[in-house]
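Next up, some structures in structure tokens.
Rule-based calculations on the coordinates, nothing more; no lab input. Just so you know, these numbers come straight off a predicted model, no measurement behind them. Cβ atoms are built from the backbone, for glycine too; each structure is taken alone.
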Structure 1
Amino acid sequence: MIFLFTDFGAADIYVGQVKAVLHQEAPGVPVIDLLHDAPPFNVKASAHLLAALAARLPLESITFAVVDPGVGGKREAVAVKAGGRWFVGPDNGLISVVAARADGAEVYSIGWRPERLSASFHGRDLFAPVAAMLARGKRKSAKLKKTKLAVGFGADDLAEIIYADHYGNLVTGVRAAPVPRNWTLTINGHTLAYARVYSEVPPGSLFWYENSLGLVEFAANAASARQLLGIVPGSRMS
């Protein structure tokens, strides 16, 4: 199956075009929307979010991963096999956290090019067809060549907000397991204590907890932490 991870926005014209290519080139292969509101233009935050999501994807799945503000520039196109899963996208750091946290990740440059390649929509014209090739077992058609990632963010956590959901919950790039539960965490001048679940604090109260992806998340009971804290993705924590 093919998963889609992008900053395209589900309401715009781009996701439909990518799906049309995938259904044409890999008919019958399930295509699943993983996320289409990754932090726009923010490759580093998106890379950490992708890494958190990747561990729960099926083995041998293919993820079309595109947050690509440098589309049409000098960055290369790559296919990465990490943790038994394929990731196809730009070599701009987006797939690098997944690769750094996997044992023996394999990185390949993509030599295949379509007859017509839009300068501004490599997702549709390049990455979608290659994802379809891998899904159909046509790896040779993609003309893959072993290489190394040119841009990498490493395996370490990212102590900042990487995603805000529609509830106003604020997801960080910090894995929660090693963080002592008696610690308070600070963001934008606000110090928050730990709670296991929302119901452990009064309505409207802020707290931090370990979310379902295993990341530190700032939240509020029946309220928007984003509004209460006045912060956006990219804000640093301490």
Structure 2
Amino acid sequence: MIEINHLTKDFGRVVAVNDLSLHVPAGEIFCFLGPNGAGKTTTIKMLTGLLRPTSGDARIGGIDIQRNPVEAKKLIGYIPDMPYLYERLTPEDFFIFTGDLYGIPRRRILEERETSFDLFGVNEYRQMLIKDLSHGMRQRLIYAATLLHEPRVLFVDEPLIGLDPYTIRLIKDLLREKARGGMTVFLTTHILALAEDIGDRIGVILEGRLHALGSLSELLQQAGGQNLEEVFLKLTAKEGRT
């Protein structure tokens, strides 16, 4: 579902992503790990068409994201680490607005809204202005709206920032369920326990290059660690860093 071939992005002298090649199949939860500034968010922005690569290409469901961006984006859902919502809308209005953007029939939007708002616990807040919602409630709303058009690939940048334990469990269970249904989930996180818990495969990026790739058991064997934290620290350590 995701094909990345020699993807590179530089910002002048800074090479944020360096010759990245990676394939992620349908139904996989892929966790993309790396220290701050390693190139995780830049990669996601190129895969979602928000940044143009310096070289290389990427395909979503076989569609080149640069040559056919509209068609590729129809297959994509994207939840950034700090999602933007129109604060003067209510959750009801925002959900309808999102559905209209994807050309979804209004009747289906309204039906899905009831189901999603019940699942994510948004009903009590559905007529409040978004500007008055808590961070956790905003996150629930963005998940509900992003999944409305049933994307085949979901990109999530730091999915659990600032969430309470109940919402964390809700999101983890949801991602597992969507992957079982065939959705590809590509997420970045600094919460290594999350990657251990739900990742089918894990990739570690360092200074723009893919440093390691495999299942948790494969990475533990390769690096000789007892858990993902040990493996991550070994793989991303520099000389003189402890």
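Structural remarks
- Value 31, 21, 16, calculated as semi-axes √(5λ) of the Cα gyration tensor in Å, assigned to which of 1, 2: 2
- Value -11000, calculated as helix-only ellipticity at 222 nm (-39500 (n - 2.57) for each DSSP H run of 4 or more, over all residues; to 500), assigned to which of 1, 2: 2
- Among 1, 2, structure where distance in nm of label points 7 Å out along Cα→Cβ at positions 93 and 189 as derived comes to 3.4: 2
- Label whose coordinates, when mean count of other Cβ atoms within 10 Å over residues 141-148 is calculated, return 22.2 (choices 1, 2): 2
- Comparison of 1, 2 - label where relative contact order in percent (Cα under 8 Å, 6 or more apart) is highest: 2
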